[in-house]
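Next up: some structures, all given as structure tokens.
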Structure 1
Amino acid sequence: MEYQKILEDIYEEIQPFAGMGNQADYIPALAKVNPDQYGIALKTVNGESYSHMQADTRFSIQSISKVFALAMGLSLKGEDLWKIVGKEPSGTAFNSLVQLEVEKGKPRNPFINAGAIVIADMLISELDDPDAAFLNFIRELSGDESIDYNMEVAESEREKGYLNAAIVNMLKYHGTIKNDIEDVLMFYFRMCSVEMSCADLAQAFLAFTNCAPFDYAGFRLTSSQIKRLNAVMQTCGFYDEAGEFSYLVGLPGKSGVGGGIVAVYPMRYSVAVWSPRLNPKGNSIMGMKSLELLTSYTQESIF
């Protein structure tokens, strides 16, 4: 498969979408990001690497971080994790309070904000130093010790994080979280603030592509757990646009409002794409189109 040529052809074909949408300007630090950037990287399980444009430029991964948190949670708690968070698509906005109230404080899945906040709380309870453990896990997955939090982004999110503050207070009211509200909220924002490039993300997600047991930074996942993590990415990885992504792309994946999207073709490759301009659902416009074209050109998807 001529992946390099395909990535270059995709970039040319998506140019009509280049000016559509806006970056996540409701987060002050992300509002300063140049929205007209683009990068894509693909890494195969055989060790081949392909990239185009700004594939080495780091950006705030935002909700992509929830996959790493879920992996750590599954390692620590196994099937007991699903007692505190569900695994069904939400059908509502990623920061919805309505669904959380109706369902009495149990988040629908780990990839909406409420679900990720619950997992953040669990990691605080289980780990002596959750900040260091989370970073070490990502650094080992990606093979890059320089990956770090961006505290300007984290503090910017806290400054304007009114809805997330409401979510964490509702979770506390229902007894779903155990730790101090501010500690949980800031750990969640730090997780979202992690900066990685498309190349970093593609390398990190190879661990979820191989579907083989792994142990990174002391966090062990079985083949069965990796399979289930991929299933949750497939059904819940794109806010309330997961069905559209499955229909158009046909790969498990996860998006973030920083403009990044990462997806895996099990036993074949992982791919990450970044373009900060988002559609109304919070997903990268050029990123979604790029991955749709990738699976169309290659005729490779899980379906």
Structure 2
Amino acid sequence: MGLFDKLKAGLTKTRDSLTKNLDNLVFGKRILDQALFDELEELMISADMGPQFTYDLIDDVKQRVKRKELQDASQIKKVLQQRMMAILHLMEKPLMIPQNQPFVIMAIGVNGSGKTTTIGKLANLLHNDGHEVLLVAADTFRAAAIEQLEVWGTRVNAPVIKQKMNADPAAVVFDAVARIKAGFQGVVIVDTAGRLHTRTNLMEELKKVKRVISKELPGAPHEILLVLDATTGQNAVIQAKMFKEDIGVTGIVLTKLDGTSKGGVVVRIAGELGLPVRFIGVGEGLDDLRVFDSRDFTAALLD
């Protein structure tokens, strides 16, 4: 199966709910009237495209009808595709990592978003691109998180820096920075805690980790990558806003797109937050984390 087919397969649930419903909605040369617009609005909102995108889309369709540019309902899909592309294209900024010099990625996100798994897959991706990778277990509150990262480290041939459970995350990060100062020239990926029920503690702890990295290594972390679970739809948007305000986020990874009909949330995240979508996760496999491509994504969803 080619990359595009795999992406298409991964987006099946969203495509089924969005595109099939859209096709049914506009089937048989329906008149472009208010009833159609109301149904279209409902459909967009249920796909988690967000109220702003939905409003703009319907407004655009109405304007085109007035200007006699749209003759029948079947053309709505093209307008939707164009508008999605326009937003997503702006947010398509692949992560540029220089070879043979230290590059620190701090991975953040709530527990259960697929953060540690994403780090493992990202390490694999970078390894295949010729980078040396070092993993840092700074989520010291869950023994499982440290073990999981070690399993990934073994799988993708990347050493893991860790301390015992409940150690100070900043101390683990300090050890990692020492490795860079001793001459490590690759990519360092820091796994962090994501316990949301104690939001203030979590944010303070992440800020401290970020401060330690910056102080010891000016200019780092070079990327603060927020891992979001697409199946949570609107909640992912709320989380993104929160982390962006509190920590600062430079890029997004949207995971579990294969398990949701809410894949439209990527449009909402890009449009409302203006954050680049670096990678998307479309399956369980080691190579199912891929660089986000707006054209492929839109085509896989709507064609």
Structure 3
Amino acid sequence: MNYIIFDLEWNQCPRGPEFENPRIPFEIIEIGAVKLNDSFEIVDEFSSIVKPRIYKYLHNHVRQMLNYDETYLRTGRPFDMVCRDFMKWCGADYVFGTWGTGDLVQLQKNMDYYYMNKFSEPFKYYNIQSIFAEYYEDLGSCKLEKAVAALNLPIEEEFHTAINDARYTALVFQKLSKKHLNDQYSYDCYHEPKDKESEIHAFHRTYSEHISRGFEQRAEIMEDKDINSFRCYKCKRKISKKIKWFSYNPSSFVSVGHCWYHGYQKGVIKIKTSNSGKLFTIKKITPITKSEVEDIRTRQAELREKRREKRKKH
């Protein structure tokens, strides 16, 4: 299997969001990628400028970041041609790696605009920014430049061109420990699982996650048994809820469970809207301390009191 570490540059409407095309608010203008083999050696590169079709002039913010202008962009090829070449170059057996989550969203949004998106459900990829943050907690989810400096990697090319940023991301990836790599994948959720059988139940070293199918109505979500259930992230047993699910904002729910073998655990359900317009959920269960349980209990009581006071006023 190969690792495709890629980066994108994109432009937006220079006249402001009120004039943007709602189907493609960000238009890709460059794709850069590095291919690593299963020994994490760099074996190939892909780089191409995309000739803009929607926003032919650069937004001021984008212009300040990039190392090229509209004249250079006009030498590029149309997105559909570049993207087909890129996907062909990726091959049949690969997994994506990116710095953060934005590039995969924008790639698929641009593919949708040209009716060429072949990714129809969530798929695994490596969020290298997130993996780096696990090892360098003091830096957290930092910018690529900061990670490169922290690892003392040589800076020979400028940042903010897709191919250079893909190279730097690949170099960071090479430096990170591969001990738990099989457990450090993420799921891209631009599309939700298509049905109940396709829902994702994944158990990692330090947390578990459940990605649900889509729902038409918000009221249906918490009535679903799988979404409402609480299983230990470690042993997968159903465990009792010490604090039942409660909402702390319109799109998030929290609960606390206790496993006799693996202690207290927090469940968080986040309601998302997929590209198709359906509502789906991402539920994560993580271990927590007893003091964190009390913090959640206090938060629940405060929210109850606020809602009680609000009802009195009405």
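What follows draws every value from the coordinates through simple rules; no lab data is involved. All values reported here derive from a predicted model rather than from experimental measurement. Cβ atoms are built from the backbone, for glycine too; each structure is taken alone.
If FRET efficiency 1/(1 + (r/R0)^6) of positions 68 and 132 (r between Cβ atoms, R0 = 25 Å, to 0.05) is computed to be 0.95, which of 1, 2, 3 is the source?
Attributed to the structure labelled 1.
To test your reading of the models, identify which of 1, 2, 3 gives 2.1 for distance in nm of label points 7 Å out along Cα→Cβ at positions 252 and 284 when calculated. Among 1, 2, 3, the structure yielding 2.1 for distance in nm of label points 7 Å out along Cα→Cβ at positions 252 and 284 is 1.
In this comparison of 1, 2, 3, the computed figure 20.3 for Kirkwood radius over Cα pairs in Å is attributed to 2.
A value of -15500 for helix-only ellipticity at 222 nm (-39500 (n - 2.57) for each DSSP H run of 4 or more, over all residues; to 500), calculated from one of 1, 2, 3, originates in structure 2.
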